Structure 1
Amino acid sequence: MGKAKFAGFEEENRRNSVKVEIQETSQIVRQVEVSIPWADIAKDFGAHFQKYAKDLHIPGFRKGHVPRSIVQRQFGKKIQFDFFQDHFNKFYVEAIKQAMLEPVSEPKLLELSFEEGSDLNFTITVEVIPNFELPAYKDSFEISVPRYAIEDSDVEEALNKIAEQRAEMIDVEGLAEAGLTANYTELRPGEELGKAYQFEIGHSGEKRAAEEFIVGMQVGETKEVEIGGETVSLTLNSLKKKSIAEINDEFARSLGETVKDLADLKEQLRRQISSHWENEEAKARDLKIREYFINALADVEIPANLVEGYTDDMLTSMEQKYNYGLKGKAELRASLRPQALQELKWQLIKERIIDLEALEVKEEELDERIEEMLTGVESSQQESYRRYYQQKEAKNQIRFHYQEDKVMKHLFSYAKITPVDVNREQRLKGEYK
C-alpha cells in the first residue's frame, strides 16, 4: 500500500474512533460532546511537547535540555491547553462533520478535560438553523386581499393634477396671501447681498420662518423683522399665481397625438389608474401570503447572530442610501430588528419550499428573463444593457426577484383568496392594505 493510500486509511480510521454525542438544548442550540482517543493524538502531542521543551529556558539547565519530568510538572497544564487550542479547529471540523451539523455561529467551549496519556474530551455549543415543518398549505390556505375600486373622482383628481402641473405662472398685484407664490430676498446682518427664496404661501411642508411676515406685504415692499434672534430685512420681489387651463377637448389634445379628446384622455387615465391599483393588489396579495407563513411559524426561533447581522446590513444600506449620521443610530437599529427577524424567517421558508418543490432558478431561465427585460430597450442599447445584466451583482439581483416570483406563483396556486372591496375613501385613509 502506498504512503498516500496508507495515510488516507489512517485518517479514516482515526475519524471513526472519534466519539461525538449531540444534545438538542433548544430549537437552535446543539450541545456537542467530543471524545478523541489518546492513541489518535499521541503523536501530535509528542511533537507539540518537544517543540515547547526545545525553546524552554530554566536556570540550571541548558536551553532545550530540561528534563521532561520537570517540564511536565511545571508547564504540563499549559502545554496541554496550548495543544488543544492549536488543534481545536481540526477537532471541531471533524466533530461537526461527523455530527452532520451546519453551524451558523462560532462554537462556545463549555468544558475541557485533557491530560497527557488520556483521551481528550470537550463539550461545545453551536447555533444552527432551526428545523421546522411548513404548514399544510397544499390543503388550501385562506387569505383576505384588498380589491380596490376605481371611481370617477380618481380620474378627476388625475386630470386636475395634470392641469396644475402644466399651469402657467403669471405676475399679480396686491397683497401676499395664501395660494400665491412669493419670491423674496432675505438680507441678514453683515451681508452685502441677500439671498433670494421662493415658496408657495400656505403650502403644507413649505412653512418658513419668514412666511408670517411675508403675508400682507406688497411687491417691492421692504420691512425689517426679527427671525431667530436676528434683525432681518425682507424684500418682496414678486407675487405669482397659477393660471390653470380649462380641462376640455383642446386641453386633452395638447397632451399628445395619442389623445383624441377629453373622453379618450379620461379612459386612458382610468386604465393607468386601474393598472396601478392592480399592481398594489398583487403586492398586498404577496404580503398576505408572506404573513400567513411567517405567522404560522411564530414560535420558530432564529439564531440571534443571524438577526443581528441582517439588522447591521439593513442599517448600513439605509446609511448609504439616505446618508444617516450616527445620531439616532441605536434607535434606528432597534426599530429595524423586528423587520430583520421577519425577513430572515421568510428567507428560511422560501429556501425550504424551493428545496421541497425543486423551484431553483436555472441558468437558462435566468438568461430568458434577461432577454425579456431587454425587449423594452432600444436596439442600439441592448448589448450594453445585456453586459450589465450579466455582471455578477446585477444577475444575482435578477435571480433573487425571479426566485421570489416562482415561489409566490407556486403558493398562489394553493391559496383561497377572499377579496375585500375597498372604496376610494377607505383607500385614501389607508384603512385596508
Structure 2
Amino acid sequence: MQKSGKFVMIFTSWLLYEKTKNYKSMKKQFIVVVLQFFLLNISVFSQDFWEILPFPDNQNISTLKVNSAGEIFVGTVTGYQDNGIFRSDNDGLTWEMILNTRNFQIFAMSINPIGNIFVGTGDGFYPFLASFDNGLSWDTIPVPFSSGFGEIAFYGQDTVLVGTGAYNGAIVLSTPDLGISWDTLFLTENHTSEYVADIAISSNGDIAIGLGCHLPDMGGLYRSTNGGAEWEFLGLFNRMVENLEYNAQGDLIIGVRGGFDGSGGIYAIYHDNPYQIVECLEGPNVNGLALNSQGHIYAGIGSPNGIIRSTNNGQTFELLDGGLPIGEMGSIENDNNDYIYALTDVGSHYIFRSINPTVTGVNKLPGYNKNYSLFIFPTPVSEVLQGKIKGKLSDGMYEFTISDISGRQIMEDRLSLFQNSFSLNVSFLPQGYYVFTIYSNELTCSAKLIKG
C-alpha cells in the first residue's frame, strides 16, 4: 500500500528581533526571513520494508560488503573494543571475527569479482591488507603512503585502485601487481581538504571519481574514458560528491552530500548525453547509494531521514522507512540476490536488510554450501563468462544449468573445471538476468548472471 506525501524542509530560517527605543515610543519589529526551502514530492511506502540483522552491540560498523556466495562481511570503527572484519555465512545469525586490527579502525573494504577481500585500515605501518582465501589468512599489501584511505576499486581483473586524501589534494593510486609497483592515476593539487569519496567503473571501462571537501573551491566530479591517462572535470564544483554508481546501460548515478555551493541531492549523467548532469532530486544529503540488478536506485539520506528508492532511473522517488529508526541513514549495499543492506550514518551496530529481494520473482539463490563459493565475472557479461569456485574440488567435468529469474531452465550442459576455474561462452543469451548453477554429487552453487 502506498500513499502520497509531501515533505517541506526549511533549511535556514531565523527570527530577527529589532527593538527601537526612544523617549516618546517603543517600537517592536519582527522580521521573519526564510532563506531557502524546497518541496519534495515523493510517495511513502507504508508497509515494513526492512528487518534488523543481529550484530554484536558493542561494535560500531563502518562498512559492509556481501560476496557473491551471500556471505556478509562487516568492518568496525569501535573506539573501546578490538576492531576488525567480521564474517557471517548464515544471513547474520552468527558472526566470526576473521581479522583483528586491535585499535586500528577499518576505513574501507571491497571484494573483487573472484572473492578476494581488500581492506584499508588506520594502521600507519600496515594500512592495506588482502585475503585470498575468504578471510582465513591475510597478506600485507605495500603502499607508498602511511595514511589510511577511504576507497578501494578494481579495474579489470588485476588492477587495484585506492583513493585517499593526500597532504595537498585528492589522489588515486593504481597497482597491477598487488603493491609491487604503484602509479599515480589521479591527483589534485593545492586542495588541502579534498579527498576521494568514491570511485565507480562502468562496464566499458570509464572511471568516475567523486571528491569530498571541507573547504570552499574544491570537490566535484571527474571522469576518464581512457583508463586514467586523461581526466575531465564534469561539474558539481564545491559539492561533496560522495556516492557514484554505474548501471548496466552506462548511466552514472550521483549522490551529493551537500557542500559550499548548494544542498545535497541525486543527479545522473545518462549514457545518451554523457556531458549533461541532470538533477533528479534536490535537497537531501545522500550518505549511501546502491543499484539492484534492474538498476533501481536506493539511497540512504538525511533531511528527511530514511531510505528512498527510484524504479524509473531517477524520475521519481519513494520513501522506504517502514522498519527503520528515526535518524539519518548511511551506506547502502546490494547483494547477488538483490537484497538491499543499509547502515546508519553515525556509528552503530545496526544492520538493516530488505525483508524480501528487491527484484520481483527472485528468491534467494539455492544451494549455498559454506564449504564452496561460486564467483562469476564480468558483470554484466557480453561473450565469455569466467568462473571460479572457492573450495577443494577435483578437476573434471561438472554439470551446470542456466535459468531465467522465473526459474525456467534455459540451458543444461557440462563444463570443464580446471584448478577450480572455468570459462563459458554465453554470447547466445539475450540481454537479461539469469541464475547460473553448477553442481555435482558434492556441491551445488549458484550465482546471478547478468547478460549485457
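One of 1, 2 was used to calculate helix-only ellipticity at 222 nm (-39500 (n - 2.57) for each DSSP H run of 4 or more, over all residues; to 500), giving 0; which?
Values: 1: -16500; 2: 0.
It was calculated from structure 2.
Assign the value 0.75, calculated as FRET efficiency 1/(1 + (r/R0)^6) of positions 270 and 286 (r between Cβ atoms, R0 = 30 Å, to 0.05), to the correct structure from 1, 2.
Values: 1: 0.75; 2: 0.95.
Of the options listed, only 1 reproduces it.
Comparing FRET efficiency 1/(1 + (r/R0)^6) of positions 262 and 294 (r between Cβ atoms, R0 = 25 Å, to 0.05) across structures 1, 2, which is largest? All intermediate terms of the calculation are to be shown ahead of the outcome.
Details: 1: 0.00; 2: 0.25.
By FRET efficiency 1/(1 + (r/R0)^6) of positions 262 and 294 (r between Cβ atoms, R0 = 25 Å, to 0.05), the leading structure of 1, 2 is 2.
Which of the displayed structures (1, 2) returns the greatest value of mean count of other Cβ atoms within 10 Å over residues 214-221 on calculation? Before the final figure, lay out each step's value.
Details: 1: 14.9; 2: 18.9.
Between 1, 2, the highest calculated value is found for 2.
From which structure (1, 2) was Cα Rg over 2.2 N^0.38 Å calculated, if the value obtained is 1.05? Let's see the in-between values first.
On the way: 1: 1.63; 2: 1.05.
Answer by label: 2.
To which of 1, 2 does the computed value 2.6 (distance in nm of label points 7 Å out along Cα→Cβ at positions 126 and 350) belong?
Values: 1: 2.6; 2: 3.5.
Considering all the candidates, the number was obtained from 1.
With relative contact order in percent (Cα under 8 Å, 6 or more apart) coming out at 11, pick the structure among 1, 2 it was computed from.
Details: 1: 17; 2: 11.
It must be structure 2, since only it matches.
Computing FRET efficiency 1/(1 + (r/R0)^6) of positions 110 and 390 (r between Cβ atoms, R0 = 30 Å, to 0.05) gives 0.95 for which of 1, 2?
Details: 1: 0.05; 2: 0.95.
Structure 2 accounts for this read-out.
Just so you know, all these numbers are worked out from the coordinates, no wet-lab data involved. Remember, it's a predicted structure, so these values are computed and weren't measured experimentally. Cβ atoms are built from the backbone, for glycine too; each structure is taken alone.
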